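Listed next: structures, encoded as structure tokens.
What follows draws every value from the coordinates through simple rules; no lab data is involved. Note that the coordinates shown come from a computational prediction; the quantities given were computed from them, not determined experimentally. Cβ atoms are built from the backbone, for glycine too; each structure is taken alone.
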Structure I
């Protein structure tokens, strides 16, 4: 589990519990209790668990209490607290559908073979307005066969993410994976949520055959990389390696786009597209900036960087990548800054910076790249190896070959074999 974002608030266990015990009218902000509940994931102690259970027991319908209660259910699920199952089960009948969703998910995380609980979850499939995708995933994860026909009824849903989850769940419950290509097809759907969701369904079914298509799916690198990492094994690394390399390098020419322009886009339009929440559109804009405006793009990118991109994690990432592909040497200091940026929301830009610096070909960056190998961030380490390879450096050997991550070890060994 990636825990980089869990400790963003810097609270101690005592401080978090104290906030939960503070009367609402004495809190500095109405969201303080939510922050406290979210932070207790860092403290799997009896005190913290007791405090979280007490939050769930408070069924006050006031908005901030509902939000805090949902988060407490989620935290108990993340902590795998079995003794919390009875209180979490009571949330399955809650009027707030998001509390129900979190309760279903938490039960899936904790795990149960209690057929009464599983049937109660399955019955939610027939209740209007529920978050069916999470319900389907949980029933499949817990192997509840009596839900099969009710899941099949959702194959005709208008929501692509529900259909994708239903196909995957049926495959898991029956052992028949002949329909999984329907899930793979969603990787090229025009709806970004469908594309993102089906990657999780491919992970859940361990459908590793889809790795090549996942690598080319026009969604954020975060979704593609997670999918490939969870589907890859060391035994098939030789087969997976080119797709991992492709995703980490993340060049727009390696993607299969689901959008297109009906006329030549202006450079201003393309720059604005780098801020889109659908990364498929961002990548399409990147491709066109590289192909149509290679000479004008650096100045435009630096301008948007100063105005907004330095503080927008999506555009930040794309600007870094494009400057690297353009081999724009005046951006060297900006790329170094991005490589060393430890703010959690900008973590993928660090890997982008490593790739970009490798593209610049400046060998003086090698010591900084070697230092980046000490990171615990997978994509940064993998990108660093690719950058070092591009720069012709093999001093990574001793460090990366003994890395804790099997895929980093496998990549290092693969590179090691390529050196004389």
Structure II
């Protein structure tokens, strides 16, 4: 289980369907290409920790717990997802899905949004609805990067077979897999691409930005029941989950990176679990290439394979930018504004490409390490981190419409003050 990808490639058996599987994955990526005239849309995913008013955790099966909450929400979100035993796992309505993470963190995935105002209204309404349901029972949802009172391994896993297998596999890979699954909560923004070249360019720029975005969106003041030991606890946690499927997509910062190389990376990584007829999901630590050695993957199998990767930037039929902690809604919308201003402006893409022209995998890792230690005082990519963050904010301001600029202000003000949400959090008091 501890073999590297290269060692596994050397020992792998023949895969007659390998080329057709590479084609299937690349074709899936290419199916996400949007028209250059399409709206500059964003998908937003925000996870919350569900707590009692005394800040103790609320579990899935608790009295008035998260399973009960999902049933209550089904009045407004009538499409219900259940497992084969009838346990509720999510509810949805058009353009909005409420799901739960491994320890019943509550997530709203919504969009795509062409308007930041519409996005804010959607997430405000969600939080208001949930907290109205929870308030009579002295419970609430909290947008913070990590459970502020509990150690992850004490938290109940939801009854989802996928998570049982993931917990088993990741617990053996490194120290923090259970922490990621049970304790963490994130904010993720998704963007579109208009060609293969645009896709690859945005992936590379997004990865180069990841260390800085992690600092700007740092909202983990408490980790495993203790005041954090350094900045950006989310970053260090993900460093100790699974090197095969987390952090940087292998080769993504290289100039010769292609969608086919991304597909090779997917095929050459252990699956953890695959769909099966007997129990819906079956554990399998062979690589995807080995599992599908003799036949071409279906689209559903490609989608599942891609979902088993947790890199800082992840490609599906859109690009997910994933390093941010969960944050209060004004900061979530500010983060969406930041991403929109940077990635949907051709001039800003040019500027960012030039700014990060020399960034490679070593610089990427070094930037994370420096920021965890010294935050805005760190040296990143040969420059002062605070100056780089100022540049990023300034570019985003130029890339946004005039009526969108106020939405950027919460994060812009934090950068100006050289502070993070984690430093000002009520959980530090």
Structure III
């Protein structure tokens, strides 16, 4: 078999997933080109957070814009009275960081430049794969050939195929950066989750719960984001904006300067793992790499991109390997059995949580963050082994209130299938 492809890999996309895998592949001395509808240097619209320990272990803490030591959550009903034990803050005792988006983007772009990645602007409309070459045709008729195509075009990938899922739990958010007539939080504080609901009436408390994710950005600037953890059907931006305004008004807080509005990230939390038998490979949101329990993505991109790139490079050492054979090695590295089993457990968990009422959800998270730091941190970063994950979930179940226990045990129709994916992962 003679390989006629003009390059080794063609990466589709220009978001974090595309840049991460293109950079990692270029370090393997492969010939890489990329195709995207926008420029790879165009600003990203969303914020990306990461735990301090996670970014330290990656050796990339210089890419942070902010870092907080005072990290807390609130799971009480409401009230700012500290003597009310139900409403005092939950201290996380772990640093949290916010990426400087531009710096993170430039980090990957510089690696791509060093690896001589060539960028093309255009829209991919057709894909043909044979035993030798993968050919992508653009909307303007150009043809780009490679031994392997990596689809990293986001949550609605252009070519990648996944099993259809009826109920995709979607995380939605509405955020603002600005200044206020008084501080909405303590100086130097980061709030992971503020589920206090004293700003809502009884009827509103029966509606799907939301929480505040908030950061002191310094110089009297604050980032406040009303968030729905994961829900089907998802909450609208209008509802989230109303919730945030109600929350602020209840505490006598007014916006004096609106610097930026973050108009909602619609993040699929329980997206199925793609078909691992495809002759192309996915990466990032396209490949269901969003953490189903937390919505985190960047830490996983940074950890897993070099592993996948190495597997693809090794597969390409066989000059006669077909695109399908190369893709198979890439998929095995991206979604080994252990990660597929953990993904099934996380999806089982979000299936439960999106059906919890407001009080149940507050009690659930209060119990969750009473786990040892290493357990809840490993759960949220997807760094526990399968057995460690099962142990953390069992420990949390044992210590939870009966209201939470009943919520976790109640069957809504899909749990048996989801657990079977844990016992016997697909593909």
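When FRET efficiency 1/(1 + (r/R0)^6) of positions 329 and 369 (r between Cβ atoms, R0 = 30 Å, to 0.05) is calculated for each of I, II, III, the greatest value falls to I. To test your reading of the models, identify which of I, II, III gives 22.4, 75 for Rg and Dmax of the Cα atoms in Å when calculated. Attributed to the structure labelled III. A value of -18000 was derived for helix-only ellipticity at 222 nm (-39500 (n - 2.57) for each DSSP H run of 4 or more, over all residues; to 500); which structure in I, II, III was it taken from? Value -18000 for helix-only ellipticity at 222 nm (-39500 (n - 2.57) for each DSSP H run of 4 or more, over all residues; to 500) corresponds to I out of I, II, III.
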